[in-house]
1. With Cα extents along the principal axes in Å coming out at 53, 53, 46, pick the structure among I, II it was computed from.
2. Can you say which of I, II returns 60 when percent of Cα pairs over 14 Å apart, for residues 293-348 alone is computed?
3. For mean count of other Cβ atoms within 10 Å over residues 53-60, the calculated result is 13.2, so let me know which of I, II that is.
4. State the single structure among I, II that was used to calculate distance in nm of label points 7 Å out along Cα→Cβ at positions 37 and 301, giving 4.5.
5. Between structures I, II, where is relative contact order in percent (Cα under 8 Å, 6 or more apart) highest?
Structure I
Amino acid sequence: MLERFHVSEEDAIRINHKKMHSVTKQIFTKMGLSDEDAELSADVLIYADLNGVDTHGVSNMLRTYVRMYQLDKVNPRPSIKVVKESAATAALDGDKGLGVHTAPFAMKMAIEKAKVSGVGIVTLNNAGHLGAAGFHAKLAVDADMIGVCMSGGGGFAMLPTFGAEPRFGTQPIAWAAPANKEAYFMFDAAMTQVAGNKIKLLERLETPLAPNWIANQDGSPIDQEKLLTKENFHEDGRMKDLHMLPLGGDRENGSHKGYGFAAIVDIMCSMLGGAQAGFLGGSGHYFAAYNIDSFSDTRSFKQNMDDFLKGLKETPPAPGHKRVLYPGLAEYESREERSKNGIPYHPEVIEWFESITSELEIELNW
């Protein structure tokens, strides 16, 4: 993430990731999840925090999930149903369970189908937020496969190009591939100009948004930095009278590309599985696993990936830049650093943990 999204070292409170995982799991258990699903849900959030994707870790998402459980908006004990199935595909109904523990079920099914058919594709409708899409794509990498995860729906965040009313969520796409000695390739990004949770993160850090990240109520891009406060948000975290722009910001800078990809995500996640588009009330997730051995040789592929990724990071940097990164390298370096030194959290996040653990009668021992 850009430096503006990180809590400063002087403000940060570093917590060991295993201790944070334990507390997070206990909170999920108090919400009614099974021990296995609570463990898995904590895995998803701590994955994001270790990778430096603070927007999708415990800082933002856990309190949102707790509020949803307390309002009975999600099912802590879902019974996932197979709606349609073939040798290589399946359509699932998530029974209103959060995606943090229903989405891995779908991706693992895609992986098993890919072992037999070469490719496995699974859709998951009627399921909630899945956390960082990259977590689910990485499950395929762990099986020496290429993994894809997309999440669509909502319809309340992103404007279509030239639009004045939102028609999409943030529409994230994660695409991951294994390597041998190099850190695995991981592209995980929203199709908005800036991820939705990053906007809330900047409000907490009292840091302004960059120009052309968001739009006014009438759809006109805000072409200067803008500092948001708590008054700019609804209780559920949505912005008041402000909208998110597609990747590219405006048409001259390629917003039609972000808009087009957002539409693809909605089609593949919602409509392919039998739901309406996001702005018509539908939502869904998409998972694909590609068995490399069905196309080539996995060992050769991973060696070729090493050569490819090494070549990217050894690209001579442009003036003013120290080096070239490839997608997944910064996350690897964050995992190494945060696993050793603890995950840095904003004091407000720690205050929330102290409050919620007291409310739920969980012993907090950092």
Structure II
Amino acid sequence: MKVALLHFCFYEYTVQLANALAAINIDLTLIHPQQLTAQMQGLLDSRIKVITFNKYRIRNPRNLSAMGKLMRIIRKIEPDVLHVQETNDPWYDLTLLLNKMPPLVTTIHDVYRHPGDKDNVIGSEYTRQIAFWRSQQLIVHANLLKDALVEEFSVPKQRVCILPHGELGSLYQRLAKDNNTVREPYTLLFYGRIWAYKGLNYLLEAMPSIIERFPQVKLIIAGKGDNLKQYFPDGCDENYEILNKYIPSEDVAKLFQRSTAVILPYIEASQSGVASLAYAMGTPVIASEIGGLAEMIYSEQDGLLVPPRDTSALADAIIRLLGDSNLQHQIRTAALYRCEDDLNWLNIATQTVEIYRKAIYLKNIHR
């Protein structure tokens, strides 16, 4: 089978999937904007062919020529199937509308944009729906996302497949400068884009109770986003380590390896790359029982779930985990097992190929 895999973002996910597809002998060509090349340097299986094209900022009309180049690349490859990682780019969406495409599979990471998502492009909420309809198969990471596509966008349920979000920790371990970091027994990590839907305020409200029980506890807040001065108007003390900036890929693993637990107090979630990263790092996850997190995490087995916006329940769960090394070991072991099972990329790639076969079949019968 000849597959073209196109992506504009989600490079970590794409690298893991591409390498797994190559490992099961798929003839794979990866297509992406030129500016992603350096980011992916040295990460791809040598069997993967890579083609790049120049992509411009959203408001630049030269994107018309960029999309023309993209279509010429796809036609030259003549793939049996084109697999696209969800995009936030109306230029691609309009290209999809106006051109004849090969059998198309699209991975939809988020059916709806997150509240306060500042990366959202004006108009993309509407144009991205073109992919919902032009794709022979859609891949999502949770039942609730499939339900949303079927019920809210009237996509036939036989065109929506659910695959887990594979683990990302092994990729970041490859990127790390040093994988010998010692885990700190009372360190918590809040990692990723710091926007309102991530619920950081609930974690900060829980911290006084946690500090009272474990005065040595430290919370690392790492990532770009909201101005953290709104949370710490008078500054912060030794219980907090603030890294309010983009974290280079080579430094990410160390943060997870240092931490006793990763905290995801989200008030909305479709799925979580942070949880997928933590699992392969052996770092226990405590998260809100909401959205795709509630489906991914098996509470009391490979993680702990608490009601969203419940500061007391969040504090109690963190205190319980910090005080119970046996529970930490149990969760860590179960999470690592998941990375060899349903979160394993070879397993996901094998299932993805079956989805490709469905897409080809559906395309052929509707010609």
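Taken together, the values in this text are just the output of simple stated rules run on the coordinates, not laboratory data. Here the structure is a predicted model, which means the values were calculated and not measured. Cβ atoms are built from the backbone, for glycine too; each structure is taken alone.
1. Numbers: I: 53, 53, 46; II: 66, 42, 40.
Matching structure: I.
2. Numbers: I: 70; II: 60.
It traces back to II.
3. Values: I: 24.0; II: 13.2.
Source structure: II.
4. Details: I: 3.2; II: 4.5.
Here the read-out was taken from II.
5. On the way: I: 21; II: 17.
Top value of relative contact order in percent (Cα under 8 Å, 6 or more apart), among I, II, belongs to structure I.
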